[in-house]
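Some structures to go through are shown next.
A short reminder: the numbers here are calculations on the coordinates, not readings from a lab. Quick caveat: nothing in here was measured; it's all calculated off a predicted structure. Cβ atoms are built from the backbone, for glycine too; each structure is taken alone.
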Structure P
Amino acid sequence: MIVDSRTEIADAVSVAAAAGTALIGSQIDLGAAGQEIGNGQPLYLIITVDTSIITGGAAGTVIFVLASDASAAVATDGTATEHWRSQDYVTDDAALNDLDAGDRIVVPLPSGEPAYERYLGLLCVTATTTTTAGKINAFLSVDPYGNKAYPNASV
């Protein structure tokens with residue numbers, strides 16, 4: 001599978017951050033507000049963990065949010081339109097860690113309401129404590145399980 005750069009949100013992008021909400025990677029310009037993406041042929045948001053997401057001390061959590069906004073700088077203050085919110089994933093440097101290298105999250109993009117605004121982005125909500133390490137890849141695909149990532153685009 002080839003990932004089009006226009007459907008890629010993150011390519012080994014760090015999610016290490018203090019507690020709060022951050023916009024991750026790039027945003028996808030849907031061209032106009034109200035696009036009905038995922039309607040007709042399902043689309044999937046795929047998040048793969050490139051480097052384990054951990055904290056250096058007490059366990060914390062991260063949540064991923066697929067959101068759209070009228071601005072390319074998708075708002076992190078809760079005013080962006082939320083289309084999907086993940087579960088809480090535990091970030092710990094012990095066996096309790098939920099997001100280790102190689103893990104993947106596959107989400108069918110919701111269609112319908114709420115309508116998508118022009119720019120689609122991924123937010124990472126870090127709770128409780130600072131994450132000290134972690135990188136993700138995130139992209140849209142029509143084939144959630146048939147894709148395989150190759151380092152440096154080599155086959």
Structure Q
Amino acid sequence: MEENAQQLTLVRTFDAPRELVWNAWTKPEEWVEWYGKPWEVPKDSAAMDVRVGGRWKSTTIAQGNTINFTGAYKELDVPHMLVMTIENPEDPNDPKYETVTVVLKDLGGNKTEMTFTQAGNLPPEEYQKGLTEGWTGFFDALEKHLATK
């Protein structure tokens with residue numbers, strides 16, 4: 001990560017056991033139900049090799065544009081924490097990647113606190129509002145998805 005790297009942190013509490021939240025982040029069939037929403041995420045577009053060094057991918061179709069997301073898993077502490085990269089889909093060797101860290105804390109009573117951090121080559125500050133709104137929308141969809149479990 002560069003010296004001038006920026007960081008976005010969001011904290012959210014879900015009415016779901018930690019294991020269900022973990023599965024939503026690590027199982028492709030769960031991931032496609034919330035990630036990228038409200039846009040289309042083709043069910044067959046997601047693949048996850050959840051291990052350190054393993055790769056992940058997912059496609060989102062937003063307003064007619066196809067966005068292919070890819071990355072690698074850097075750290076795992078099941079079911080407490082995962083660290084993964086989001087790479088430049090046009091150039092996977094581009095060293096300017098972003099790192100997503102998800103920390104899941106069991107609050108008891110089927111509640112989980114998720115601390116989400118995205119760091120790296122984030123857009124300039126004027127665009128970070130959109131990034132925050134995007135992730136907030138994804139996490140709203142995650143909350144709805146978890147309520148069906």
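Using helix-only ellipticity at 222 nm (-39500 (n - 2.57) for each DSSP H run of 4 or more, over all residues; to 500) as the calculated read-out, with -7500 as its value, let me know the right label among P, Q. Structure Q accounts for this read-out. When distance in nm of label points 7 Å out along Cα→Cβ at positions 114 and 130 is calculated for each of the structures P, Q, the largest result comes from P.
Match the computed value 1.5 of distance in nm of label points 7 Å out along Cα→Cβ at positions 66 and 82 to one of the structures P, Q, and report its label. This figure was derived from P. Largest in mean count of other Cβ atoms within 10 Å over residues 18-25 among the labelled structures P, Q is structure Q. Calculating relative contact order in percent (Cα under 8 Å, 6 or more apart) for structures P, Q picks out P as the one with the greatest value.
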